[in-house]
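Trainee: Scrolling down, you'll hit the structures one after another.
All of the numbers you see were taken from the coordinates with simple rules; none came from a lab. Owing to the predicted nature of the structure, the values given are computational and were not obtained by experimental measurement. Cβ atoms are built from the backbone, for glycine too; each structure is taken alone.
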Structure P
Amino acid sequence: MTAQAAQEAEEAQAAQTAQATQTAQTAQDLLQVRDLGVEFTSPEGPALRAVRHVSFDLRRGETLAVVGESGSGKSTTALALTRMLPGTGRITTGSVRLAGQDLATATQQELRAVRGARIGMIFQDPMTALNPVLTVGRHLDEVLRAHGNRDRAARRARTVELLDRVGIPEPHRRADDHPHQFSGGQRQRILIAMALAGEPDILLADEPTTALDATVQDQILTLLADLNRETGTALVLITHNMGVVARACARVLVMYGGTVVEDGPTAEVLARPRHPYTAGLLAAVPRLSAPSGTRLTGIPGSPPDLTLLGDGCAFADRCTFAEAGCRTQTPVLTPLTGGVRAACPPAARRTEPLTAPAAPTLIDRPAPGATVLEAEGLRKTYQGRGVRGRRFTALDGVSLTLAAGETLGIVGESGSGKSTLARVLAHAHPADGGTLRLRRADVTRPSRRELHAVRRQVQMVFQDPYASLNPRMTVGQIVAEPLVAFGIGDREERERRVAGLLRRAGLDPAVADRYPRAFSGGQRQRIGIARALAPEPSVLICDEPVSALDVSVQAQIVGLLTDLQRDLGLALVFIAHDLGVVRQVSHRIAVMHQGRIVESGSADEICEHPREPYTRALLAAAPDPVPLAEHARRSEVPA
């Protein structure tokens, strides 16, 4: 055989091997998404291009995370896979092939056979996803009946089996309970049971742990991992929590402006990001390993208007690495080292990946001043539901102090008494026992006149920026409401104060005439902060103020609160379930369990040298955004 013939034979064999490999790869791909585009039309303006040119594959048993800021197209992409788009949303381009069947062009009858049976969905808010008038058993019974199970006794047995599988105790009895009789974590488990009822090949989980505390989040992620391992069900996890990504997923897909900007193995993408947007997200993530007083780095600017997108990179206006061509040429995903693809031409030319700053930036925080708020032996009980409902103790002898310019972080599981403590401190609920002092004056049981003065000094920032603002009032009216309530200034003075408050909260005073619906979640939280600052309080109580926000907006809000504290000398009570945020924003931390403070101390001492087993369990449950650090820390923290 001549050398040329040998070479041709070798090339033919290589081509045959490559074709066989590609055929095997395609056979393993359960879901193939190609060039997916989704638009929402409006009679009042141009179409909103929510998803553009999205392509990815999903193998059997694979765990894929989809991350990005609010409005990046994560949830829309997931809903488009089974054509459950709300309102005027429609697929405009591309294909969604499930084992060869294109769902983008499937009939409604074909889609009904896929939804639940082949692709299950776990929604974000279990309380709104469950019908409050139906028992949990009825919820599961309806799902099983929709999938063709006509035997009532068999459906009941399967219901109990599913509840037991997702860890609901006493499933025979609890199947007859209603959703409100379960905790948030248990309700999320019920949604998982409903998604598993049809034994699907794929589970789409849309922010399944956002509103859960660290330990319950850890339980849900462990459950999903066990189900993935035992049943081979592929998991698509939509989240803005990078720690959850590191904890639960082997591959990650990063979205911005409705398109994919980076994807690859989780360990590679999170440890060595190639796209500037991915690096910005990671820099904004609070890390439990960072010391108290570390400033979170938010991504400057705001996400793009998806009705105005043209050629060029959507991230160019927020990117410090942008070049002239970035604004005129649309980038495409380019293979890089480590199995990563990034839609960034400058990234393809760089030899080193982008990383977060090695040394944390510490905030210049003045020492706390005189004591402003003191609580001693606070108790609060509530009457249980129903005529025979037992009274339960929400606060059981809580004592604490808070100084001017100091932040006290409050952490603990759901039901530990955190929010009840916030309401008692703000006099939204009266204490049943104990003593509460504000600037040394006893305000435990104030008169109506004294209560008016106390509430001016102690203000709250609430968890949900969508529910805490009156949709029928303009922003100016919302911020001015405390000024009116406390008789501060005349009309002209209030207008001047509102403008100043909006400016201090990082908003343009010109937005005063707009309504809350015109603003994003982060902007609404800024409005809530401006309203709380209006009466010039001494104490600001923040009850989960960033739990519903993505990491970049979260960093902006935390930075705003820190700057306000430094400038105004505010005393902050900061309640959150993200221990990374709490450590970085707090001077001291108090750990609550079953209505009591079981451990307290400096933020760094609590996080690095916890004494109580309960505190150690909370820390062990909190995920780290760096996969290697996550696995190492979880193995090192004592049980």
Structure Q
Amino acid sequence: MNFIDSIVNCSKLEKIYLAFNQLTGALPSSIGNLSSELITLSLDNNFIYGTLPYGIGNLVKLEEFYINSNRLTSIVPSELGNLQHLLYLDMSDNYFNGNLPKSIGNLSLLLELTLAENRLEGHISPNLGNCSGLLALDLSVNNLTGPIPAELFQLSSLSMLLNLSHNYLVGPLPQEIEKLKILVALDLSQNDLVGSIPNAITSCTSLGYLNLGANSFQGPIPSSMSVLIGITDLNLSRNNFSGQIPKFLEQLSLSSLDLSFNNLQGEVPLEGVFKNASLISIQGNNGLCGGLPELHLPKCVKVSRSNTGSRPPHVILIVIPICSLLVVAMFLFYLFYWKRRKAQAQPATASYVQPFSRVSYGSILKATNEFSQQNLIGTGASSVVYKGILEPADGMVAIKVLKLGNQGALKSFLMECEALKNIRHRNLVKVITSCSSVDFQGNDFKAIIYEFMPNGNLERWLHPSLEQEVDFEEAPPQRLTLRQRVTIATDVAHAMHYLHQECEVPIIHCDLKPSNILLDSDMVARIGDFGLAKFLPLKPHESTTVGLRGTIGYAPPEYGLGGEMTKEGDIYSFGILLLEMITGKRPTDRIFKDGLNLRGYVTMALPDRLMEIIEPTLLSVIEGANVNHDDEARKWKMLEKSMILLARTGLGCSLESPKDIMNTSKIIQELHHINCLF
């Protein structure tokens, strides 16, 4: 970066654009001696490290400053408050720490402020309320604490975005939220906010995106929210909301609704967004019933209120100890409820066996047609997987049969049962039950029954086999579009984040690879095969197991050297998976030899030659389109930008040093940003 020294005498220089290169090194202090006429300084998406020099405050005419997506550390210098003409400031995706300086509040002309994905801590300064022209504020994915200052909600200028997600903010939602009348997107998810949603939110009539997920909000979903007629994406998941799902949600033009993991009960509506099961998420609310058949909920029980005349009944006084009465009453209630629900519940099409019910060896033998080759859908080192129909239900399930003669198979079975029994997420494979018995010869037999995934695993989509080519003789096998790949990667990232950050006991999967990514009928990705999973913290000596953990090519280098299994190991595997999805090349491809690997292959191509190494079918978005030259150029630029961002994300996840690897929150944000490009 010392080339900065050579341009300090360019006294009329107004704009510097150096973004999306491979510049490295620390910023020299001479950056403060650049032209006093400088209005734009763009250094984003490079590999710049070190601190931001205090001399930056000398560029008093600066209007745009982009230093995001680098590796800068230390505190945010208070001298930034000297840049009184600043309109756009983006310092996201770095390693800035410490408190956000109060001097930022001096930037009264600021339109957009982004400090997301850093390591900022402490309280949010109320001085930010002085930035009276602010249109967008993003402080997400930091370590900020304390309550949200009311001054932020008094910024009536906020129209584009207010994102405070993935922090440690506490307290209720301030009533001052009513000031945000023109705000389009509000994200307060992944904090520790409490209380109810204030009725003042009804003033936010421009909201199109609202995410309050993963907090501790409680009470009913207020009916006053029915006035938010412009909202299309609503996420209230992972809170303590109670009561019924309000009917007004049927009337809103929602394209995404997540109410999962609350305490909601009663009947699920059938109109509006509730007509399409793929647009809603309501799992984790054990009191819900009805709704679409695809939701696999029990039928609602109608309670008759006939013969309830107005005459008061005769009262018979029976003296029974109150505790005994309560016990008897509760027993009778649960007995009645269980029988009624069992009699009226309809068999679901996906959870074909009552969860955790007993399944015998004989029923599995019959379901798999005596373990016939026609029913075989997969095989691994310690297990084989069959499809089959377990009577009396009439739907397909996947049955994983352990090869108990193989070393580690029993341990794998026990680990998978332990890992899956207490976790639930829409992007994790759903276990229905297990079988621990003996076969007809008296040998031990163990199997796990899963929900059947009709679209198989990601491996067969990325690398169709010769058999698949033959099966699709009349029509070649369908390949995944770029958007499908990004969506699948996002699904996997969400599941990984859940396992690492949201489980009561964090879980490391230890074997992320395409064959362990399953796809349901809607092409929603689910992580499967937890046979190598580990709980954190690791038990003593657990990391000294002999042999390589994971799969060659996907396992991080430190695993091969006997290193401890970590969350970063999963993220490394995910990074390799992402690079495989865009290049179409396995990490064990025969072209990778003499020290070259998939990471190096992509790194050498970035950025100018990346389009030469991506999977050719992804170019069909351009080549197959009937568009004019200008549209073709625009589409090509969009595709190229998407591929560069995906490649950078994959490389950022698979760095050799675990401490430099991207975290799951940052990965999810990057993938959502890429998805928005479409």
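Trainee: Looking at structures P, Q, which one was helix-only ellipticity at 222 nm (-39500 (n - 2.57) for each DSSP H run of 4 or more, over all residues; to 500) calculated from, given that it came out as -6500?
Mentor: It was calculated from structure Q.
Trainee: Output the label of whichever structure in P, Q has the greatest value of mean count of other Cβ atoms within 10 Å over residues 294-301.
Mentor: P
Trainee: Taking FRET efficiency 1/(1 + (r/R0)^6) of positions 110 and 518 (r between Cβ atoms, R0 = 35 Å, to 0.05) from the coordinates of each of P, Q, which one would give 0.15?
Mentor: Clearly, the read-out refers to Q.
Trainee: Out of P, Q, which one gives 5 for relative contact order in percent (Cα under 8 Å, 6 or more apart) as computed from the coordinates?
Mentor: Computing relative contact order in percent (Cα under 8 Å, 6 or more apart) on every structure in P, Q gives 5 only for Q.
Trainee: Work out the source of 6.3 here, i.e. which of P, Q gives that when distance in nm of label points 7 Å out along Cα→Cβ at positions 102 and 486 is computed. Show your work: numbers first, answer last.
Mentor: Values: P: 6.3; Q: 4.2.
Derived from P, not from the others.
Trainee: Let me ask something else. Here Cα extents along the principal axes in Å was calculated and came to 101, 67, 56; which of the structures P, Q was it taken from?
Mentor: P
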